[in-house]
1. Using distance in nm of label points 7 Å out along Cα→Cβ at positions 50 and 90 for the comparison, can you identify which of P, Q gives the largest number?
2. Suppose Rg and Dmax of the Cα atoms in Å works out to 15.9, 48; of P, Q, which structure was it derived from?
3. In terms of distance in nm of label points 7 Å out along Cα→Cβ at positions 146 and 162, which of structures P, Q is highest?
4. Ranked by mean count of other Cβ atoms within 10 Å over residues 10-17, which of P, Q sits at the highest value?
5. Given a computed value of 11.6 for mean count of other Cβ atoms within 10 Å over residues 2-9, which structure among P, Q does it belong to?
6. Suppose you compute helix-only ellipticity at 222 nm (-39500 (n - 2.57) for each DSSP H run of 4 or more, over all residues; to 500) for every structure in P, Q: which one lands on -2000?
7. Which structure, out of P, Q, was FRET efficiency 1/(1 + (r/R0)^6) of positions 18 and 106 (r between Cβ atoms, R0 = 35 Å, to 0.05) derived from, given a value of 1.00?
Structure P
Amino acid sequence: MDINNISVMEMETFVARFSELTGSDEAFVDSRLPGHKRFKINLVGMGVVEATDKPELHPNIPLPAKGFNLGMIQAENGNGAALHAHETEEVFMPLIGPWEVYWAIEEGDNSITLEPFDSISVPMGVYRGFRYVGEGQGTLLTIIGGPDAGRVDWHPTITEAASESGLERTEAGDLKAST
């Protein structure tokens, strides 16, 4: 391995300052649905964002993601992501406030509440969602595995409701406004 000698000024280009982070409240097809309003921040890599054309969703640290994607979600009480699945593992760690992680099973949903700095790794192919269950605004750290995080596989009830809200996805999985 070649060793790089990087100056402080060069290293600063790989720093994301919390006070300067960019993100969007419309990164996914479920963004307009009640209970699913949230602010998505990409720290390293694009993750599984569907609004790939929004510059504010470009990674705050411009490193190529090799083997992982790191992001954060901020939401008010009762809000988070709708049921979805990935072709990779997904790790959640609450940074601010408690967050509930829920997943679909044949008999309904199961859930676990995580407190700050607790972690869960949700296996591939599990329909999962999450919501902030604390007061004020919560922050959730997200890690998605793989150099290519793939696309979100939404539960069929979510894509139908999202279409009625005015958001759909293209064949490639990119976000678009309904006609």
Structure Q
Amino acid sequence: MTITAKEAAAVLAAAQCCYNKAEVEHAIDRMAKEITRQLGGLDPLLLCVMNGGLIITGGLLLRLDFTLDYDYIHASRYAGKTRGSELNWVSKPHKPIAGRHVLIVDDILDEGITLQELVKYCEKENVASVRTAVLVNKLHDRKSLSHADFIGLTVEDRYVFGYGMDYKGYLRNVPGIYAVDE
């Protein structure tokens, strides 16, 4: 379901701010410190999950002061919709991942189906280790993947957008995390 820019602006105007820009940036700082502690000496490969993981990955990359490699992976269950369906692979990593310590970075852990499939893919490719990082963990009991290794923030079980997360293709660029007005 597509919407217009005017409809997206109305959604933003009615939305509730869950975390402002400063709070999100603080969470990214904290995540980067934890990632540095755990992966700093391992020459990890960061895999950005497109499109939602772009902003959080960029924020982390600027804060990780150690040698690392970067690539992206693109698989989605949403394709501009608010409900997930079948996993659609758009692009697998371009760099070899076998034997590497991999960190998959995504925007949100909701049901965890996509992230779980990405972890399974990495394991099938015989990585040395695979860890996951998400900016937001949504609190509910419908998860396939119960946790991420690195979590920035938590939100209630509401539809959220901003900092890479979209609402029907719009609002990824909002500098904060907002919940759609129900």
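1. Details: P: 1.2; Q: 0.6.
Structure P comes out on top.
2. On the way: P: 16.5, 56; Q: 15.9, 48.
Source structure for this number: Q.
3. Details: P: 1.6; Q: 3.1.
Ranking P, Q on distance in nm of label points 7 Å out along Cα→Cβ at positions 146 and 162, first place is Q.
4. Numbers: P: 10.6; Q: 14.2.
That would be structure Q.
5. Numbers: P: 6.4; Q: 11.6.
Label of the originating structure: Q.
6. Source structure for this number: P.
7. On the way: P: 0.30; Q: 1.00.
Of the options listed, only Q reproduces it.
Since every read-out is calculated from the coordinates, none of them should be taken as a lab result. Predicted, not measured: the structure shown is a model, and the values here were computed from it. Cβ atoms are built from the backbone, for glycine too; each structure is taken alone.
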